[in-house]
Structure I
Amino acid sequence: MSTTRNAVLELDLERFRYSGAEHDTLAGICLSLAPGSLTAIVGDSGSGKSTLGAVLAGMLPRHDGDDLDGCITLAGREIRHGAGADPRIDPVGWARHVGMLPQDARHYLSGVRETVEEELALGLENAGVPRADMRLGIAALARKLGIGSLLTRDSGKLSGGQERLVALAALALGAAPVLVLDEPLAGLDASAAAQVSALLDHLRSEGTALVLLTRSLDGLAAGADRVLSLRAGSTSSAEGADVAGSVPAPPPAHRNPRAGAALLLEFAGTELGYAGSADPVVAGLDLQVRAGECVALAGPNGAGKTTVLKAAAGLLRPGAGRVVDHARPGGSIGLLMQNPSDQLFERTVRREVAFGLPKRGPQAARVPEVLATLGLAAEAETHPYELPASARRLVALATVLVRDPSVLLLDEPTEALDAEGVARLRGAIGKVLDRGGAVLFSTHDEAFMAATAHRVHRMEPARAARA
């Protein structure tokens, strides 16, 4: 492979195949990353984006039969994989050169530190940075990302968007010459997304090479030096209008709920919080959701959208006021969590969706129907974690839909979904509404919200509401 002058990383990948797989996941990919460059890799779920990111970050191949042919040049050292090659990789040394923000940002955080500030200090401590310098660096970066108020918070009690901001901050503090970012703006409100974009511009100005893995040509990807479309594991140059599936065409809006429809879910003067927290997360919430109605919860990260959904599902008790499930008796509430991994634990998709159902009865009989509705029929005997992120989220959704909930709760449901997945999600929502159920969902996806919700309940952090 010819070496580009001043490149901080080069990849000449002939093929990559997971152990036991029948086909290559990646093939014929060449990348050369210059200092301060931004390379966008755009593709639908299942195209191989996350696999490519893991190869660049030295996480693949593993030593259990993964098959990689090709060459990576990193920090002037050429590492060859394939027949006759004996690549020796130092994972710690590689991580100093290439940092990766995974699609599930929680996986980047240690989970063993009590506060966000301590979490951010972990990598600096391991690098031997003096304590005074650590504090200054963390405080400066927290200001840039607008997360100063999170520094004393329990890192295990953050919203999904806050987790992503903290993980990105920890990654930036590592000062690796190359950063691979898998959907870095997912789950972020507009203000946080703007702060992340500004931070990434600053990192580029200091010479950091960025690789953006994304489903669509958003504002961040539009500023890339090079945009590559990844389809079936192979790349080609792409322009914004040529990236298939980047902007899904929305199906027709569902009909409006009829006047006087039955009340299914009610919040009245509701205050919600967590044990050990001095202040409530949500205060004075008044919200009603009726049969045939789809309601969106919108607001900045930390406004309490996920907390409201947990309370609706009966996972949190209000500190004041009421949360009333009018769907019972005879109805039920189902919750799709923001992270599908919190809901998936069986060996096959079919077993996952059927888990806990009577072996005979109407719900068990619905398993094939629900799988077909969500485009999962062909994956019924596949392990959920062998599926791409979009399909995993649909599997988690299937585990909820199969129980025919009267009220369907969805936490950031479009996160990681490709265009086909979004269309199937909207179709599933339509079926719930058509049979007289209701849907309450949280999102930062303004386009999905406008196309799907009958009305929007906008929230703000409880502290801001009292100010």
Structure II
Amino acid sequence: MLDAAPPVTPKPESERPHLGNRLMRRKPVEQLVAEGGQGEGGALKRSLTMWQLTMISIGATLGTGIFVVLGEATPLAGPAVAISFVIAGLTALFSALSYAELAGSIPVSGSSYSYSYATMGEVIAWICGWCLVLEYGVSVAAVAVGWGEYLNELLDGTIGVTIPEAVSAPLGEGGFINLPALVVILLAMVFLMGGAKESARVNTIMVVIKIATLVLFCAIGFMGIKAGNYAPLAPLGVTGISAAAATLFFSYIGFDAASTAGEEAKNPKKDLPRAIMLSLLIVTVLYCLVALVAVGAMPWQDFEGTEAALAQIMKDVTGHSFWGVVLAAGAVVAIASVVFAVLYGQTRILFAMSRDGLVPKVFARVNERTGTPKANVVIVSLFCGVLAAFIPLGELANATSIGTLFAFALVNVAVVILRYKRPEMPRTFRVALFPVTPIFGFAFCAYMMFSLPGKTWVYFGGWMVAGLVIYFFYGLRRSSLATAEK
């Protein structure tokens, strides 16, 4: 019989790395890729095709932006709001190109968190991951609240009833619980527990429905276009177009969702870059078409204070409220798919962080039969559900914008670092005009961040402080790299 292995003796304190070195320790790309798919007790299943990955990104992006934000941006830009959509799309493109290169080089579930871990060190990776928790987790709750509002509009238009405020608004906003928001998150949870392939099918169906709804709007709205509504094209000048573009940029947040599926894609190195770029192209074309038809069918001044502008246009052009109800139904599906896709992304980011030891191991536990992190899905869904049902989100929801932009900025930095440090690494996609493109991507993100109000920065700062406290008291010592150093 073999003798038992001798116990590992911890290194003396004098031989352990200093705090600065521990904060900046990096996880090699090869190690990140080798660990891909492996969780506690099982492995994620590679089952997603390029089109399913594209649908995940479209599902996370195409939603409240076009149904709600168009009404806020049009009074700023006038008929030139379509140009604002193009500018916002080009701004997102700079970061999307960096995401595409890194997703093809480091095809793992952690998205920008993992890219930061490989290039900038553990503490930066933690900050990025914590930003993603804010981006994905809080935005799931915020979008779920918006879903409840559209559901009420649909019910009112079809059967003439609305859900009482007592069960459709959280404490402090006139109610006791936002039941619709809780329900849509729990429904998404049930579908996500079935497996990545099954979840992708459900998401694809919802994405097809919302694209069809917007195409239907364009077809009907086209009949109501009046050439005079396009003149003057830019009544508020270049300043108005730029202001609208800054507002509309957040309609593109979500294109990075495909990068969270790196460990469940069949051919991640080729398919992830394609899915990211294709989803951004499809979303931009749809946004511009809808904007052109909308401002042609309704004078731009009438968008002021109109949340359901598209439904109003459908009703005005046809003379029947039925088409407005159809659009509301499409919006309910559209926003539900955002909840679904974003919730998926959140669970996969926490899966990667858990495998690295920075958050509890329960988030990396994989169900052997379904190949999904079931416990992770349940915990995240219940947390987001409670947040949406009982807590008035207010400025915290706005702080997701900074969290997203911060993660985007880090990805642009990461692609530059990896190009210079690992130029020989095989890349299935390369950023064009390097390093100008990622520099522009970083600059645009920084500009957008500093354009946000001071109160939003205060909430974001509080979130960051809380995150760093958790890291120093938990993640720093339990990190898998820290374990290897002992």
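Please state which of the structures I, II yields 3.3 when distance in nm of label points 7 Å out along Cα→Cβ at positions 91 and 107 is computed from it. List each step's numbers first, then the result.
On the way: I: 1.3; II: 3.3.
For distance in nm of label points 7 Å out along Cα→Cβ at positions 91 and 107, the value 3.3 is produced by structure II.
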Can you say which of I, II returns 9.9 when mean count of other Cβ atoms within 10 Å over residues 355-362 is computed? I
Work out Rg/Rh (Cα atoms, Kirkwood Rh), for residues 171-298 alone for each of structures I, II, then name the structure with the largest result. I
To which of I, II does the computed value -20500 (helix-only ellipticity at 222 nm (-39500 (n - 2.57) for each DSSP H run of 4 or more, over all residues; to 500)) belong? II
Where is relative contact order in percent (Cα under 8 Å, 6 or more apart) largest, in which of I, II? II
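Each value in this text was obtained by applying a stated rule to the coordinates, not by laboratory testing. Keep in mind it's a predicted model, so treat the numbers as computed, not measured. Cβ atoms are built from the backbone, for glycine too; each structure is taken alone.
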